[in-house]
Structure I
Amino acid sequence: MKNRSVLFLWFGQSQANLADVLYIVALISILYAQNSSPVLLSCIPFTITAAKFLSSFTVPFLIDRYRAKRILVVSQLLKTIVLSMFFLWHMSLISMLCCVALIAFFDGWAAPVQSSMLPHLVDKEKLLKWNSMFNVTDQTIQIAAYPLGSFLIISWDAIGLLWLSFSLFSLSLLFMQAIRMSVHSSKTKQKQGLKEGWKLIWHYPRLRVLLVMEVLEGMAAGVWASAIVYVFVKEILSKNEAWWGYINSSFFVGTVLGGFVLLKISVEQESSLYHIVILGSLFSGFFTLLFGVISVPFLSLLLSFTIGIALQISATCSYTLTQTAVPLEKLPKVLSATLSVSYVTFGLSVLLLGAVASLSVTAAFLTAGGLIVISGCVGFFLRNYALTN
């Protein structure tokens, strides 16, 4: 039953993730047809990030009241209902953005809950492989969904793509409803619910160290934002827009390969996982520094591919260490706390590194690489402390 349930979770989440991308592609097409302003189009990712950030604060209260499966199913049901509103009446820009915000808000419940369900559905020694499977699937969807959506927009139209997204949302809901697990969350006072995740992070040395590393690497993540890579391609590589796509694609292909590497290896000891996290951070930081100073296009492709591999391996092992650090009934609160940090750090990273890139795009990559190397050094020097719990 556990094996079937984890497959239902995998199928359901994969279809929901694919639909999340396809309906955004459809909305971008609709908005562009109405008003081709890039500023208006940029409102969509900003709205999604802001809504998910706000949503992360509500997860602890939900966990105290409802089972994880119920939260996941209701989240998907509400997303499906909101998406159906696009078929009911003609929407203005504000109405569309409100629907996008609602879908992202409800989706914000799913990420920490789904990740906290996984340790209940698989044995501990298989947790890393299943985390890798979920990550590989998600990265593959991110790579394939945008060109697929663009092709379907040409073949059908935006409304047809919205109907496909609605169908995938509905199918995802059926798979999630089929999951079988019985887990009761421990009850806490509502005023304490929001603080409990942070208290748990503070209580466990491993989580404290991993959070510091995540903040440092999150502050570096904005360097891979499309605008900064675009400037790098034009000013440093002196290439056209096609190379912008090549470098982004090579990075994401690297993340997929990194996930496949973890599927093929067996790492059970937590100390080994932790050392992989450190090595992944040091290697990705070093390669990011090289990326910033090398102006040979082919080497830039190779480096972005290698960085993707190292970051994916490090991130997946770090996530697995977090999942095994606390009692399973407390895990969603820890994950919601770390997710809220990741939203903030990524947003700040895009702003700060974007400002640095406006002065020197090379300096932006050197800053990002330095932050990742510092993260690896923090993990290395605090390794004994982090492995005490």
Structure II
Amino acid sequence: MNKHPALVALVILSAPAAAQVAPANGPQLAIAHRGASYYAPEHTFFAYDLAMAMDVDMLECDLILSKDEVPVCIHDTTVDRTSESSGAVDSFTLAELRQMDFGSWFNADAAKADYHDPAYAGAKIVPFEEQLDCYLRHNPRMRFHVETKDSAGGRAEQVMVDILTRKGLLATGDLDNGNVQSSTVMLQSFDPGSLERMRQLTPTIPTAFLTSAPTNEEQAQWQANGDGPDYIDAFAPNSAALLADPTAVQRFHANGHDVHTWTVDDPNQIDLLLDMGVDGIFSNQADVIRARVDAHGTGTTKEDRGNPTDFARGCPGVAGRVTSNQGPGDVWEPTGTRGVKLKKAAALVAPAQNYASGSGVVMGALDWGVLAGLLCAALFGAMNRRGH
């Protein structure tokens, strides 16, 4: 006798059923999976810059705490795959992680030969706070999908809430009315416990439950019913699960839940999922997902996205600024609609080599006005010396 009938009910036969056209809860979002990670080293300023240039709605950060509890954006729990070093992320301080090369591995991948770039060598790790400040400075309407990869015994959620509170980013949306898209930051996790801890810490950050397939009877029932615990606002099954169960989106929508799905690069699959009414799609190919959503005419407008057509690459002044989970960093405030505005700017730092471009050494919290004054003084001194 089968002890898990709900699990059996979700087993997929060889071919998915035809997608049923249904509306999304709102504009369908193009989400950059680890940045534009098909074309540039994942979770670096190179990948995030490219994703913004490709006009996405949201940037992702896979969040792991360093040894000194600074949240950094990195997918794996070790640095082995994406750097020249080896070891668990949480065994290194932020200062130690900053010494590692998170770009050269991409140039060594023969499958990405068309996208190799010598500039990627030496790319630096990105602290979560620098990701926030960099891209909100470029576009105060940018949104961030943050995944807790390793909860660190609950510390990851607490540190994240502490940072968002300090930065004025804890309550930027209209979650009371179920509008998860209105928030600047959204938390996602494969671990329901992480989402529950976040909800206990704050009721204002929307949550999304990631799943590839139900791992137990309870989770199978969530998908079968299109509903789950109160601490889950959105559900994020992978694309295979949704293509195999095309009415799942409608079931989740009927219970007030947004549906995000991952990770889809194939245009035909993207089209099917958009027709099914998913509310957001993660893709490594930011340009492809943008083009398909735009072709459907069901996404955000360019004005609503707010991405600039020209911006300083590599986040000069912000890259390399964070020294601890206390910052330094900017403070923001809600605008009353979607998005935020800068309330208090932290001092900028001199550009450092290979955060994304340029060269130099981080010199600490040096205000750009001071730096400009020093450069002008040096320039006039040189001109005077040439005049003698």
Structure III
Amino acid sequence: MNNDVTVIIGSVDKYSMAWPMFEHGFKKYWADCPWEVVAITNFKDFPIGRTVKVGEDHSWSESVRKGLEQVNTPYILWMMEDYWLTGPVDTQALVDFASYLQQDKIDHIRLLPPAPGLDLGAPITPNMECKHPFAEDDRLWVFQDDGEYRASLAASLWKKDKFLEFLEDGKTPWDFEHDAGIKSRGNDRHLCCVLPEIMCWPWRTNPYNNGKESPIRKGQWTEAAHLYTEAEKFEVDLQWHPNGARLSKNTRMRCWKHFYIGKNSVIDDFCYISTKLELGKYSHIGPGCTIAGGKDFILQIRDYCSLSSGVKIYLSSNDFREDLIILNPGFDFGAKNISGNIDIKNYVGIGANTVIMPNCQISEGVTIGAQSYSKYLFTSLDYLGWESYKENRREK
């Protein structure tokens, strides 16, 4: 085993649900890893390598610093718990890259290639962030001085002392990348690998269709997590999210990239969701609800809300004044569409089988009785806060 480099897995216990998938990918696709593996956690044991436990989090940067103080090698390969490997790692290439750090020719190599987007088919575009190939290895390019992610927490090789130099207490990972990107300017010692096959993991190096993103976003599983477990035939229950939320496996979700479920919220069985949805914390969507309207519109349901079973929310619809449009949708009979975003504020309760039409705002604290109908263009002036309504009428 090479004693100069350590693979560091930055993690926290609240994301321990992601660890089995990381373990699976690492063992399957990088069995010949030549370096020690060290995971930084709070109190739990990571399933592979050596675990360094740093206790309660005060900030991301302080926890990482505590962990790295217990690592003796001068070089690290930085990873995180949601960097699930999806293909064989080119170990020899990484050993070659590490040698440039060991020879003090560079400080850092990002292993995520430059591309204009994360989606499938986005072309690798070196000159988008870089200025020219590295003189000794055309698999690597030199970052532009103002490259946004020239100092990166994507899978990357680092001189440990340089990493620590950029690490300031009280900072988030996003702060690190922003601040270190600025502080690192004025030299050509930050490189980027332009080959996606060196280390395949979610985001643009991922070979799985539609999985070009982190498996975890804001504490919830993304479509990439579902695609990974399906492709790898890895049995794991993704109904429960790392943030404590629950999304039934019997829910049909059409817009994964525009879906967010907040802390400890629940979406029950047999719901159909075809539009953008942002669901706040401690909210509940009951069984058999429909939220429809397509990806151009967004439903915002804030905190501590409840939709009872069978609620139908439409963000786009026909006005149903021209019935022929239903009989033969191949012809335009002049039917009018109604559409618009819907905003449901905090502490709203909506009774069973209620229908909410597009472009509607429901004020904080409103309750709507079962089998009600909220017509198009209802606003917060129609639904007064902390009142009860039945069939659009305020109940005394």
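Tabulated data for the structure shown
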| item | result |
| --- | --- |
| Given -4500 for helix-only ellipticity at 222 nm (-39500 (n - 2.57) for each DSSP H run of 4 or more, over all residues; to 500), calculated: source structure among I, II, III | III |
| Test item: semi-axes √(5λ) of the Cα gyration tensor in Å, for residues 110-221 alone calculated as 34, 21, 16, pick one of I, II, III | I |
| Origin of the value 0.70, where FRET efficiency 1/(1 + (r/R0)^6) of positions 198 and 238 (r between Cβ atoms, R0 = 25 Å, to 0.05) was derived from one of I, II, III | II |
| Answer label among I, II, III for the case where volume of the Cα convex hull per residue in Å³, calculated from the coordinates, equals 135 | I |
| Relative contact order in percent (Cα under 8 Å, 6 or more apart) - highest-scoring structure of I, II, III | I |
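Rule-based calculations on the coordinates, nothing more; no lab input. None of these values were measured; they are calculated from a predicted model. Cβ atoms are built from the backbone, for glycine too; each structure is taken alone.
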